[in-house]
Structure I
Amino acid sequence: MRIFDPHIHMTSRTTDDYEAMRAAGVRAVVEPSFWLGQPRTSAASFLDYFDALLGWEPFRAAQYDIAHHCALALNPKEANDPRCAAVLDELPRYLVKDHVVAVGEIGYDSMTPAEDTALAAQLQLAADHALPALVHTPHRDKLAGLRRTLDVVRESALPPDRVLLDHLNETTVKEAKDGGCWLGFSVYPDTKMDEGRMVEILRMYGPDKVLVNSAADWGRSDPLKTRRVADLMLAEGFTEDDVDLVLWRNPCAFYGLSGRLTLDVTAPGSTHEGNSVLRGGE
């Protein structure tokens, strides 16, 4: 089984997670930029983070033969902090880099005017750089947030078929599908979706343009949720081809819209900028 996790925050995970993911069948990941929990106080801290997603994390992933790409953006939550607004001016020089396969996560957290501005600006950046966009739908007022997101997408220069609407659930999937976007589902231990609900959505709406992710971060989450969904799909009567479509070919197709997706992994050197993941006398 081959698995592509299209939304996972590996900067929050240990190297042991990479090892476990590889054993479970994960061969590729996309890591979107996101809120780190601790508020950032300037645009400069974002740039160091972007550099890590383009350098250190691919280095760690390659040690387990996992292809690592990223999506870069000013995230919705911090779009409300005026200290971070300058990130929008810095993004163009990052969006031309080889392993950037989307603009994201963008979208809504609290549906404020500042978030409106950041979302519209970053959809335009995606269109300008011929990149798809990964859009975060809000955890509160999900249906209202989804409808507002679709309105902004329709007003943008980016076609809906180059937009992945993530964190969907039963209340938002139909309108997202009707809107012509790709459909993303985050599977968590306690919140968002679980494996059983995910399989029921697949049974109702089919596997076309559906992406399943673990979105594993610094909270209670599980980087093997993609594999658990795949196993339950098989147990519930889906075919191996269905599983391969949802867990591999769909994410390849969406991020392939960037023209930059490379699934061959180059063997890493022993260090990245003089650092390794080894400790002590190893």
Structure II
Amino acid sequence: MSGQTATIGGVRAKREQQAVTTRPVRRRRRLGPGKPIRFGAAIGPVLLLAIWSIGSAAGWLDPRVLSAPWTVVTTTGDLIADGRLQSNLLTSTQRAFVGLGLGILLGTVLALASGLSRIGEAVLDGPIQIKRAIPSLALLPLLILWLGIGETMKITTITLGVFVPIYIHTHNGLRTIDSRYVELAQTVGLSRWTFVRRVVLPGALPGFLLGLRFAVTGAWLSLVVVEQINSTSGIGYMMELARTYGQTDIIIVGLVLYGILGLLSDGAVRLIQRKALSWRRTLAD
């Protein structure tokens, strides 16, 4: 009787094992955003261009309000042929990069002074937070009174639009460095400079690069405005002159140029960010 029971139990166990092995395995659902899409960054702009083209071809968009893409391409070719586009683009790029460089330097120095010293934070952080609450463009009337309408005013406006995001994000990166690294640096007796080089700068790098993305966008936004204030060169001057004569196509060329420059600048910073922070594992990976 016991042998028969054991046989029945063995058969039952074998059936249960077969049921487990034949049961379909449920795939675990991925909670992240998924694998990166190849050339995914180009999908949005291409889709926007397609909608613009369809709207223009179908007559839904008045060419006096928004010129067709092919008209903009033809106008761009004409501007390149007479040399106006290259000259104005070079001037705008120089202004943007000079203001960007000065803003990065100023924001980084102030963030280090404020982030590494309580006295520096007490003196600097309050005024910079006040400046953050005041748009740079709101300071234009005052800057014009102080500096006139020349290149100094334009570059100063761009610098003011750049240094605040650099300061805010770098300062935040400094203050969020794990205190255990600071204690370890004190334990091994690192000098002040070695501590800054090996602990502070690597720790603040993610915040600095994030601030740099906002800064490059801020540089182009400030440039758009200052070049339309009594300028004699630059993309903004070309657009303002076109507005006077009702040349919508040239205005669109300028807007497209600003958009491309901003997109390329942000893409360059994102590439640097990906290379410099390749050691991090994030949701985007």
Structure III
Amino acid sequence: MRHSLPHAPQFYVTAPQPCPYLHGRAERKLFTALTGESANELNNTLSRQGFRRSQNVLYRPSCESCVACMSARIRVSEFKPSRTQRRIARKNRHLRRLATSAWATEEQYELFRSYLDERHADGGMADMDIFEFAAMVEETPVRTRVIEYRTAQGHPQAEPTPQDHDELVAVCLTDVLDDGLSLVYSFYDPAFDSSSLGTYVILDHVELARSAGMPFVYLGYWVPGSRKMDYKARFSALEIYKGGVWQPIGDPAQHSSDIHPLSIDPIVEQVARITLPHSHK
């Protein structure tokens, strides 16, 4: 079904599908195409309203009986790592960060496959081949970087030396917004599970944003009641997009009622409240 505003991008709604986060529930997405010269501006504007990017599409959950999925971001200036997070940062300080253009490699795909096979073998991306992986990375009309993390091969906890060969252990597909960094998708070598590389990638992005003077790091969706998403609530200075505004997450348990809301606004009203860039008005 299509929904649109005058002189604005057209919005569509997907058919309900099984929810990947909450068992027994269905998800539905509101989405629009991300194309043309104004793609960066549209990505910036809608990201501030809880939308996320997937290739050349911007989407936001719009389920019929649930509002649990809430976009989450870290306020960089107020973030203070926990004791555990400081330990994770120290444990991975030997890693070398390499930011590249949005170009997929076979090495990245091999790591991606290992990650999926170990962590998400029954997920929606489990059957992705190398061509679909390349599309996920390369089909972007906005400012996107592939950020690789490498270590000395054979020395996972040691400082690499010039004669060592680098081993790719983690990758993050990252959009550069005008107010921060948005982690589109990340994956890592499951053999390094004890290094908490997923957490380290977020910590490193906070430092990247801080050094660039950016106020936010966007983490995607946080879902109360989903064990897959619990880790996001462990970051300090976290805020969520709820009820049309960004607000501190507070006590995560207070949001459990959003899994069973009393009412949900019709799609047409949701679309009418979306703010668009000036060029689309």
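Given a value of -24500 for helix-only ellipticity at 222 nm (-39500 (n - 2.57) for each DSSP H run of 4 or more, over all residues; to 500), calculated from one of I, II, III, which structure does it belong to? Mind showing how you got there, number by number?
Details: I: -11000; II: -24500; III: -6500.
Only one of I, II, III returns -24500 for helix-only ellipticity at 222 nm (-39500 (n - 2.57) for each DSSP H run of 4 or more, over all residues; to 500), namely II.
Ranked on mean count of other Cβ atoms within 10 Å over residues 131-138, which label among I, II, III comes first with the largest value? Show your work: numbers first, answer last.
Numbers: I: 26.5; II: 13.0; III: 16.1.
The maximum falls on structure I.
Suppose you compute semi-axes √(5λ) of the Cα gyration tensor in Å for every structure in I, II, III: which one lands on 52, 36, 14?
Working through the options, I get structure II.
Hey, semi-axes √(5λ) of the Cα gyration tensor in Å, for residues 115-266 alone derived from one of I, II, III reads 30, 19, 17; which structure?
Derived from the structure labelled III.
Readers should treat all values here as calculations from the given coordinates under stated rules, not as data from a laboratory. Computed from a predicted structure; not experimentally measured. Cβ atoms are built from the backbone, for glycine too; each structure is taken alone.
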